[in-house]
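Some structures to go through are shown next.
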Structure P
Amino acid sequence: MPRAPKSSLSGMAQTVLGPVKPEHLGATMTHEHLLIDFAFMLQMPQEASQKFKALQPITMENLGWIRYNWLSNKDNLELLDEKTAIEEARKYFVAGGGTIVDATTIGIGRDPLALTRISRATGLNVVMGAGFYIDKVHPGDMAQRTDADLAAQMIKEITEGVGDTQVKAGIIGELGCSWPLTDNERKVLRAAAKAQQTTGAPVLIHPGRNEAAPLEIIEVLAESGADVSRVIMGHLDRTVFDTRKLLDLAKTGCFLEYDLFGNESSHYPLPGSHMPSDVQRLDNIRLLVDKGYGEKVVVAQDICTKHRLVKYGGHGYHHIIENIVPRMRKRGFSNDEVDAIIEDNPSRILTFA
């Protein structure tokens, strides 16, 4: 498999508007969705008196119900309006944000050209993902595609652009993984390792909802030749709760992503997991910093529903900068530790090797 010219990628981060120097990324959220079609996740209520709520638009009258049952309203699962995305992303820019990694991949509505327009309209760097989401939304012919086929597609999306758009991805992922992993998801991971070897791109993982999932995924990637130190393991907030397992994962050298800040509902509507509070997230990050893994922690909000946007009464993409960073300082994080998590670590992982 041909290796991409180092002169065009190595030492730079790749945004939808082209390569930028890592020092120009600024404050970075490593896992967000500016636009996403997440409707396949709809959990239709079983009770006759509740079913109609699933198809209502969001209003002040049903917002409380939607916040508690956020997977049970179709409108809530569709971030499809470009104007709204620009308005929401601009709030992040005004708060001091510099870069957003849009983790929307194949199967959930990735829109390369729209991301370029959002970037231009807001002044933000936007990094787009390459690859595939979970098995449930894979292309119909996925079983017939080979590892080499999938790797070639990811490489093209990074080096030439998605389809005929010429808009290039700057990260592989988020790669969707279920629990247990399906055959096709394993194939995607193996292909991602090959694509990483060729391009030097970072890899972003959406693990299945089981504490054993992240380490299993790391093993598959490592066995396939991936550089694990260039992998971001996402959604640790809702995945790994045992301290020993968290530290075992940290020992692999991967980046550790707490990306659900602002999502504090105790009612998590998916099996095998629960949702911590922002305080609990900070406690885990403090632990990782104290254990020597502060240079491997990155953060985000993973906004993928309307109820978390400011327009619909939510916290918005600027929640970490506006609310969490001051709380970090009050809880004893030094300025250097905060800067590492918000700017330095993301800059390092987003820089092509």
Structure Q
Amino acid sequence: MVDNIIIIGGGIVGASFAYHAKINQINKIFLFSDALPGDSQQATTNTWGWVNGYAHNDKEYATLRLASLNYWAELFNNIQTPSFTSKGAFFWDLDDPEIHQTIKQHQSWGHSVEIKNKVNLEHALPNLLNVPDNAGYGKNDLAVEATQITKKLLKLSQAQIIQKKVDKLLMEENEVKGVLVEDQIHYADEVILASGLGTPDLLKTININFSMKSTLGLLAYTNELPPLLRHPITGIDFHARQDNQGRLIIGGRFDDDASKDSKIEEAAKKLVSDMASRLNYKGVIRLDHFTLGNRPLPNDGRPKIGRVKNSTGDIIKGAYIAVMHSGITNAPIVGKFGIEEILTGESNSFLHSFTPQLTNE
């Protein structure tokens, strides 16, 4: 029986586990994190906020993302919070044949996507100059304010939040029994690692090899502006959306690594000036601030969800792993299904292929 759980990580993945634990009648929920939503070093704080179902040439991952995309609507209703900032998103960061191929592929997987031509784009994006001839359109894609939603999930979970870093996992006879925090032991029936890039170091404390990689994402935020973009958009070398405060949130290519930029503020200003040149707007668009976030990336790009095995191939009890990018898309369904797996001991078909491995993935 699971009555007492510890969650490591205060981002949207950890918050989803905490919330779904609460609605499944787990009342003793302790969440450890040295960074919380809104803190500059917190991954959720630095996310662009695009919820989508895309996973190129990976039907299993696309199926998981699509399930989460569909579940977001139910989650919004259940937590009774202002929902998405916008619905529907356009992308043209692929050449024309690739866009058509991607749309066709995802349609066959049940994703509500289609091609929009230039006339459609000019109607949907009236303030955007030089729209492309064709773009992909995700009808149910969402833009959400991740920090606000994460705070709401944590509040509803009634978790006891302890803003400290977990030093190590404590294991006895192949079962994790709790954690060590500043020389204090905290016991639990289950320890959930929603700890992003901190996961490898934690697993190392129980002799588990689990490697990840990371890139540094730069997002530039403008001053508050009148409505200019009704939908998130992704071009060849940029992505942009407008948040619920009227600020444009602008990034470069999704795989850009800002750690290679020696002058970050200048790079952020350039993102803003380049975006301003794409818009039919005569007012002032300026950089207000920028964020830098380390993306938590499993080496193969796929989420790692479930239990790990020790060196002899035996499953380690009492520890459950949930690390991924993108957390903003996957968190709701992973928290829901993950808690169900923990409580029932039964494998969820959506999560089966994402079980962590011992190799350097």
Structure R
Amino acid sequence: MYRIAFLVTRSDTIGGSHIHVRDMAKSLYKNGHQAVVLIGGDGPIIEHFRNAGIVTEVIPNLCRDIEPLNDVRAYINIKDVLERYRPNLVSTHSSKAGFLGRIAARRLNIPALFTAHGWSFTSGKRIHHRIIYKTLERLVLPITDKIITVSNYDKNLALTSFGLSDKKVITIHNGIVDSDRTKNRVQQDSGLVHIIKVARFDSQKNHLELLDAVKNIKGIHLHFVGDGPLMNIVKKRVTDFNLTDYTTFWGRLENVSEVLSASQIFILISNWEGFPRSTLEAMRHSLPVIVSDVGGAAEAVDHNVTGYVVKKGDVQSLKNHIIELVQNPEKRIDMGMMAREKYVEQFTFDRMYDDTLAVYDEVLEKSRGEFK
């Protein structure tokens, strides 16, 4: 039986790392293991975890930004909680939690791994941000038993940035739980093609580039799912382009299945990515997908088979691919079916869970003699 402690930084907004931790913890419980989640702040994700039946410990001073005094307090709190639970393994997620959690685990002679859901020093982020987090990561690499990356792009970035060997880093692509699907049904008699983007409104997700591409395309309706600080800027651009009657802002949804099942095309235009789960959700719902060629986003897509991969900033290419799918319903359906097949073959949760448990086995087997 495993006793796993998961550690993630923020609780104010749900992201891929939170869903990963939630689903892993629930499945560990289901399979007779134990799990606890340590999380920073006092946001709604705490109740989300607890409502899912997951033991959750709040680390009040653990925050996203670097704040030395708070970070020391957070470290002490993390160490105290780990000492009380005495897990077999600490699984850290997100940069700040990964840094403090690995140090605390080492102090307690508990093996620790880090899952990179997209490196904080990846291309596209601010240069000073990249320098700081690359330096912090370099400091804790010697006390990291294993690194899991969610894309080959991030694995290669780790290998080239730190000179690591393949034995230290492994790629395990994200996987999501399958669900009952419904047929596309919204406004089929209107002739509109429904396009959905599921993404937080922030600097990472380039909503404005998508609007530039679709502003003169007729016969579409845009659906934006998510919240975030840049939402009002995007809404203003929608108004400026006279797209208000053809755009729906859903806000943040706990479950996007209903909107996905009512859509015909999924688009994720970004400035940087790890390996986005939203693309997998669209593929699970048999939607053709269009993604930016940033980070590991393209690793889920077979170009011109399950969808399209477009170069960052290439608005004309993005526009051309959208028009092609809008005007060719048979191609939309064929690509969507191929996307669904690829999801089933490569991106189910069971596959990810089994691969992750194999890493736990490896780390724990190696550590048995080291911490005696």
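All of the numbers you see were taken from the coordinates with simple rules; none came from a lab. Quick caveat: nothing in here was measured; it's all calculated off a predicted structure.
Across the set P, Q, R, Kirkwood radius over Cα pairs in Å, for residues 47-254 alone reaches its highest value in structure R.
The value 13.3, 35 for Rg and Dmax of the Cα atoms in Å, for residues 223-302 alone was derived from one model only; which of P, Q, R is it?
On the way: P: 12.7, 39; Q: 13.6, 44; R: 13.3, 35.
Label of the originating structure: R.
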